[in-house]
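Before anything else, here is the set of structures, which you'll find just below.
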Structure I
Amino acid sequence: MRIVVCMKQGIDPKTVKISRSREELDLREARPQTQPEDKHALEAALRIREARGGEVVAVVVGSRSAEDTAREAVAMGADKAVWIVYKGQRSGKTMTALVKAAVERLGGADLVLAGQGGDLDTAGPLAGRLAAALGWPLIADALRFDVEPAGLYAVAAFEGKATRLPVVLPAVAEVIPGAERPRYPHPSRIAVAWNDGYVETWNAAEMGLEEEALAADAEMGGLVLGAERQRGQVIGGSPEQAAEELAGILRGKRLL
């Protein structure tokens, strides 16, 4: 059984600032990180492999720094990773074309897992687009997977309840954060992840994709910022005095 996990490198939201003068995100001090949502998808794949056997392949799309995400996936337990070097804008159309081509070049897959789109992810949710492109069924909002002698089952969040569904392979599933927390990279695999043979480097041309197929279907818009918040006013004195002063301020602003 081959499980392909779609992964990408995003930006740590805690390191992103907002420039009010330019009304845009200030990324000068932003730090890249593996998209947390994608780690949940990888954890689900590793648990299926541990129970059923098979192979877990992480497919990572991104520029130079994305190699760290590919190596991290191997350190977490993936059998290997494919790093697709792509420096352009990652729209939903672009990511779908790249991952679909990668699945085909790998010789197919039984299950493709993807995480939810992150807050700063310009590509948005991938699973639905990919399922449509491959012509495979989609399992949305999967919390975990159960491996039983009768087959593979997905436990998905549906209308506020956990619903158990049989998985008809091949399929695409969107994994959402649930009870299964992603594991940390194992110390013994961190060094191994940087050895030759664990990460393959591909590009769009090698997969037979032309620029038209990778053209973004959405454009980044600017920020629309509200008025800057004003500092509050501290009212001292006894409760009676404070209430009288507050009432005077509200009357002065014609709010009372």
Structure II
Amino acid sequence: MTWMLTASGMVVDLLRPQGAVFSISDIAHHLSQINRYTGAARRPLSVAEHSLLVCEILERECGERDPSVLLAALMHDAHEAYTQDLSTPAKQAVGAAWGEFENRVQFAVLRHHGLITAYTAARERICWADRTALATERAALLPQDGPEWGVMRTHTPVSWHDFDRFSAYDWQSWRDAFELRYQALGLALNIRAEEIAARATTLPGAAAIALCRRLVHPEDLGHAVPSEVRLLARNALKGGDH
């Protein structure tokens, strides 16, 4: 069997994920019930909660305001809704095959949500925020005994995040918070796409053409480009014989 059944009843072939539908409701539902550190934290810490923290670290520590980059940060582990979150020793035991499988599914999920360009462009910053979240979680939620983690020497935990504030959250709360953040960032992208379309009518020829082409094939704007904006851009290109 190469496929899995999602929470919504959708069938996804994980060995051939290109073209599959990776719904945000499934992703939020799954991630909110997958615990990090194989459950070793002093309270349940889901991948959904971690993803929200990574997004917030990128925003607060790096001053990131681009909604496409923040959305890519939120979705950086979205593939784990389908692959699960293996411990580091388990990944090493499985070897290169795991990395190939995980990367293939991650690429398919990001492509489905129109985030390949944004994720690729901001990958280093997203990885930094991810590692900072790891250090923050290690300091706050895991036992202080045992060998030092290397990430604690390279990344400083943030001091402004209070995990205890969210201790009463259940998995449904994190599911809803993840999906709400996704929708809010999508709305911000939607507004930006509308603004770009409006600007395209006032820019000189070459710049307007470039913007319209970006809207017709908007990998960096992804799902957020509404059909009417895409039609406007397509008609502008057709009208100008470009």
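Where does the value 4.0 come from, among I, II, when distance in nm of label points 7 Å out along Cα→Cβ at positions 92 and 180 is the thing being computed? Derived from II, not from the others.
For which of the structures I, II does the calculation of mean count of other Cβ atoms within 10 Å over residues 28-35 return 21.4?
Values: I: 16.1; II: 21.4.
It traces back to II.
When helix-only ellipticity at 222 nm (-39500 (n - 2.57) for each DSSP H run of 4 or more, over all residues; to 500) is computed for each of I, II, which one produces -18500? Answer by label: II.
For structures I, II, which has the highest computed value of Kirkwood radius over Cα pairs in Å? Don't skip to the answer; put the middle values down first.
Details: I: 20.6; II: 19.4.
Of structures I, II, the maximum of Kirkwood radius over Cα pairs in Å occurs in I.
Rule-based calculations on the coordinates, nothing more; no lab input. Predicted model, so just to flag it, every value in this text is computed and none were measured. Cβ atoms are built from the backbone, for glycine too; each structure is taken alone.
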